[in-house]
1. Consider the structures I, II: one of them gives 1.7 for distance in nm of label points 7 Å out along Cα→Cβ at positions 7 and 127 as calculated from the coordinates. Say which.
2. Figure out for me which of the structures I, II the number 1.9 belongs to, where distance in nm of label points 7 Å out along Cα→Cβ at positions 63 and 79 was derived from the coordinates.
3. Computing relative contact order in percent (Cα under 8 Å, 6 or more apart) for each of I, II, which one ends up highest?
4. Quick check on the output: -13500 is helix-only ellipticity at 222 nm (-39500 (n - 2.57) for each DSSP H run of 4 or more, over all residues; to 500), derived from one of I, II. Which one produced it?
5. Have a look at I, II and say which one yields 40 for percent of Cα pairs over 22 Å apart, as calculated.
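Read-outs: derived from the displayed coordinates by stated rules, not from any lab. Every value quoted in this text rests on a predicted model; they were computed, and no experiment measured them. Cβ atoms are built from the backbone, for glycine too; each structure is taken alone.
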Structure I
């Protein structure tokens with residue numbers, strides 16, 4: 001039976017996830033890409049090199065992140081966090097978020113891990129300032 005998750009349950013699905021699908025608008029079309037992320041202070045943080053995703057988010061700041069926990073066809077949970085894109089410009093915060101991402105995802109490519117640790121490449125650190133979460137589950 002499919003049931004709605006409450007806010008706490010929806011946040012639990014998002015916090016437990018490691019990979020989510022970021023949905024945004026690119027030239028009036030939906031655009032969805034997988035990202036790794038971390039959750040802190042009601043925000044979802046990630047990083048990216050410049051490109052289509054960042055361009056789209058800068059043009060239209062509303063976005064969402066969808067995360068699943070799937071055991072099988074009849075036992076799953078899915079949550080979506082809706083919010084507003086913000087770039088993290090403060091150098092100390094950027095460094096902190098990058099280090100947390102590398103700690104959370106130690107299997108990032110070795111080059112990416114080293115460069116992120118040393119902040120030597122053009123990286124955009126961003127967050128989704130979440131204002132709504134929803135979820136569904138099949139139990």
Structure II
């Protein structure tokens with residue numbers, strides 16, 4: 001399967017790792033990576049796994065909480081992430097609820113990125129991503 005699946009409990013550390021790598025290697029601070037959210041609710045895990053194997057690269061990271069899937073796409077800007085999203089839509093032959101954010105343009109820390117993701121998905125899709133509550137809040 002393409003893409004590496006990470007535990008949802010390690011999501012914040014995965015984001016910190018990608019931010020650290022981006023800061024180290026991307027001197028011009030372009031869109032270093034994009035976080036793509038897709039709502040796969042109501043789709044069986046086996047079918048979702050088949051789509052991941054066909055669409056994602058081995059460098060992409062996958063984190064999910066039930067039907068809420070998050071993809072960390074390194075060295076991918078929003079345009080490239082939109083192409084990935086369209087590939088998912090074509091695979092399932094339906095429009096999936098989704099949203100994408102890029103580092104650093106949409107947030108400088110995991111907390112900022114997670115908070116913006118929650119607010120945006122709530123606004124555009126009327127869906128609450130409570131699964132991100134523990135990551136979006138600064139303690």
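1. It traces back to I.
2. Clearly, the read-out refers to I.
3. Largest calculated value belongs to I.
4. The value was obtained from structure II.
5. Clearly, the read-out refers to I.
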